[in-house]
Structure I
Amino acid sequence: MTPTRTALQLMDIVKDPHSRTPSLVFEYVENTDFKVLYPTLTDLDIRYYIYQLLKALHYCHSMGIMHRDVKPHNVMIDHSRRQLRLIDWGLAEFYFPEREFNVRVASRYFKGPELLVDYQLYDYSLDMWSLGCMLAAIIFRKEPFFFGHDNYDQLVKIAKVLGTAELHAYLDKYGLELDPQQEALLGTHSRKPWTRFINQDNQHLASPEVIDFIDKLLRYDHQDRITSKDALNHPYFDPVRGMSGGGPA
């Protein structure tokens, strides 16, 4: 076990002697509920924990694995030990180029546009969208950032921020069409600048670096999103890159 490990460790596998049901035993993390913890985090804390989460994503992506359910509920943080673990790999899948994957993955508020328009040739960049949703919610203090009531409404909420013209350009690029119900609900919306979401309550967190990073994550076109490898080198993380996985050096 290394101090930089950020994916949850499997400790053992046991089987009930009567039912023969197997159980996986994982390491224990003294997690604090994200709705309690996130509002208390400093700018440096956020950079640190997102960097740790990126290390977990980069590791699984480098091993050919998409997590497909990145969300606060699956990110355990023991703040007293400055320890982060990415958990719940039940929807994870090996990526193979040109393979079609099930779009019924990820939780609604963190679903990438590709899932919402039934594009099955998605890849690791799905996790980067989900990370972007998490980070935008933390920085702008708007949880969840895209608050759709169902999958159709989720796309509407995204379009109200990223714009409908940009959505149609994405659909055209990949030869996709919205179903009639989606089209009817969508309406017409112009792209909003990220600065629109900055206010007195969050301005101490909304640095130019994080705004740029969010912009590189939350893009319709999955091919345009920053990769986990490149994200680790983003200037937003310059203040924390020298810190160890277990806490500040």
Structure II
Amino acid sequence: MALLTINVASRVLARQADVVVLLPERDEQFGPRGGASEAMRPYRVLYLLHGLGGDRTSWLRNTTIEDLARTTDVAVVMPQVEHGFYTDMAHGQPYFSFVADELPRYLASILPLSTRREDTMVCGASMGGYGAFKLALTYPERFCRAAALSGALDIQRFVTTFTQEGFDPRLAFGDDLGVAGTANDLFYLLDRDLDAGYALPGLYSFCGTEDILLEESRRFAQYAQSRAIGYEYVEGPGEHRWTTWAQAILPAFTWLTAR
């Protein structure tokens, strides 16, 4: 398994930005009959997004994602967005444009990563769960599946009720925090996609029964299922913490990477 830290000269962010990539090794890369064409066959890709207060290393430090990637031959891309909430911030940097557009194009230009919809998945925890669904619903033509673990899925409610030292939602979402009905609102994005007749990616959500975001997860699941889409929702014991997500990622990863 190759563990790459790539320092990207981002034009969108107007600065250098680090991203971590797990790239599984293939036997044919080193075997006597390994051909270059097979060794460079594009990898399926999972974009794995950290939560509030996390960074590009969070999934590596808290879960067995490296083992999961190795056994499935899936590359894993872990970007970093600080407290940007996977938005083009009202007062800050355009992290959504970086993660959604610039980063995938750049990585595909230097690594053997597939850009096909059927090979591209996204997953995240907490803030990253929101980001995963936002990416998949903004660009349903790019992602085949998306998973949210304890995601902040009712973002209007989240930004008006959640408090954490050092986090000011106005920086990402604007001074009035008017998220409902905008491109940052997952309910709006879901309705827009369905009304336009887009083929939606598969959607999977998990939340712990002791999680502070349980009601938000249930509300989005109920709404999505009321729109008669294929939405898989799972609950299990656990709080809003990495010990819960380290277990929840196992079935989620299996679902995400199923052929």
0.60 is what came out when FRET efficiency 1/(1 + (r/R0)^6) of positions 102 and 126 (r between Cβ atoms, R0 = 25 Å, to 0.05) was calculated for one structure; which of I, II is it?
II
Value 41, 23, 18 of Cα extents along the principal axes in Å, for residues 78-173 alone was derived from the coordinates of, among I, II, structure II
Which of I, II yields 18.6 for mean count of other Cβ atoms within 10 Å over residues 158-165, as computed?
I
Out of I, II, which structure matches 1.02 when Rg/Rh (Cα atoms, Kirkwood Rh), for residues 150-213 alone is calculated?
II
Origin of the value 22, where relative contact order in percent (Cα under 8 Å, 6 or more apart) was derived from one of I, II:
I
Parent structure of the calculated result 54, 48, 30, given that Cα extents along the principal axes in Å is the read-out and I, II the choices
I
Taking mean count of other Cβ atoms within 10 Å over residues 142-149 for each of I, II, the highest value is that of structure II
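Bear in mind that the values in this text are calculations on the coordinates, not laboratory data. Every value quoted in this text rests on a predicted model; they were computed, and no experiment measured them. Cβ atoms are built from the backbone, for glycine too; each structure is taken alone.
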